[in-house]
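Laboratory data are not the source of any read-out in this text; all were calculated from the coordinates shown. Note that the structure is a prediction, hence the values are computed from the model and not measured.
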Structure I
Amino acid sequence: MRDFSRDHRWLSINTATVRKQRGQDWPLLQILDACAARDIRAVSPWRDQVAAAGLQATARKLREHGLKLSGYCRGGMFTDDDATEQNLRALDEACELNAPCLVLVVGALPGALNGQAQHKDIASARAVVRDGIATLLERARERGMPLAIEPLHPMFAADRACINTLEQALDVCDELDPARSGALGVAVDVYHVWWDPKLYAMIERAGGRRILAFHVCDWLTPTTDLLNDRGMMGDGVIDIPRIRAAVEAQGYAGYSEVEIFSMHNWWQRDGGETLDTCIHRHQRCV
């Protein structure tokens, strides 16, 4: 297991972590400047932030600072009506930004995210998701862009992702990419998988070829908002070092990407303070 205590060379900032400071939007290009000023070497931007900044402007800023990506957020939502169009755009953007993978939040019951599910057949939704990944995988292979399925905690099964465990994600990977070509894998986000009794067995099953991204934050007790009350590493109950050790034992040697949605805490603070805390906790708690 790598020693993170001496520096933060393997820290990446998912830009959602600092999408707001003092409750106001923090523009992406300013976030990239602030990361570079702290010698943070990698980021994972969200599509809406890139759209607001401009794709070409974002690419130029990344090159200017020598910043790499640990992933691109996000593709997926395969049960939406415009899924095909949006995923092809996401694929183009990921390629333009030289991302190592396009992260997939796969979607769930159509309409549920907007408050009115069109049906209750989650098995049908999973079939649509599987077919959507298969179709996108063909285009992604042509572009040389790996796809990383991110299983989300079961609390999001209705509206955001009907793939909820690493086992489910790996079943799709093994069906669609049995040769383990590197074109299809998983993003392991500790917030979503820490509770799973099969977690360590599934990390071993995934192996180094399937683990394309590793995301960290913490699970607070109590959690006041299931979406927007993630904790800073060390403030909650997740044994992050143990999970990282298991992932690295399979050969993963990429970035640990800090992804925190925190409407009432970290998004209310100065963005520089949040980044400085990420660096400190990455060294002590990851």
Structure II
Amino acid sequence: MKFTKIHSLGNDFLIIDEEETPGLTEKEALARSICERHTGVGADGLLIISIQNKDKGLVNFRIFNADGTEPEISGNGLRCAAAYLYHQKKIESPQILFSTTVGERECGFIEQKNGLFEIKIDMGVPKFGSKDIPFDDGAVHDKIIDYPLAISRETYPITLVSMGNPHCDIFFDRFPARIEWHQLGYELEFHPFFPKRINIEFIRVLNRKEIEVLFWERGVGETLSSGSGSCAAAVASILKNLTGKKVTVRTSMGQLMVEWDSEKVYQTGPAKIVFQGDYLAF
């Protein structure tokens, strides 16, 4: 089974083209097996693509977390998939239109240097209602900004954003110790108010143009970066009037640029090809 490993700022993925792997089944089990870092190849997630129209750049896209669950979308995953398609020259168009479970997302090629691709992606229109997240505390909310959520005898003001997948954003003047935010991330992910679980961003605003973010993702845990998480963190910062509408998001391994034009969110960042191989264990 041929695969390619790609990462965006340390958020790593394995990608498989269904055209090269006919009859691919049991995708959830494959994700758990191949993403395992000790007995598999190792990655945060598995990307499965299928080219529908090479000339027009139409591609089906699915993503599976390391635990086998299927999230709705991934910004870094889409950029990594685009980099793979450009690197392999499987797409002729400078634009790629990915079909995801939450609609179409367009990627645009900016530049390529030594296997590092710079990609801009349309991440769609953010949503804020409790049904969109989803968030269920027994009431209906049009927006959830600084909602006081009790966790482990403490109350945290959370802001919720859907980028097609659910995000919970918490702001800090100074980040807690790693063991503390890991514990908080785990408890938030499985909080009963989030029926589909939740991705969490821990945010520190540096100035009106820059934020720093730590990421906890459903089905994965800590990730070094997150595309949709960066978008959600930037949108939450804009909603709270802490930044302008163009935000540099600093992650553990580098930065992304997020812009929100009051309708769609656009994200620009890198994706790097790491290696290719044959997976024999599944």
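For this structure, a couple of remarks:
- Origin of the derived value -5000 (helix-only ellipticity at 222 nm (-39500 (n - 2.57) for each DSSP H run of 4 or more, over all residues; to 500); candidates I, II): II
- Among I, II, structure where P(r) over Cα pairs in 10 Å bins from 0, in percent, for residues 150-229 alone as derived comes to 18, 50, 25, 6, 0: I
- Looking across I, II, the calculation of Rg/Rh (Cα atoms, Kirkwood Rh) that yields 0.94 traces back to I.
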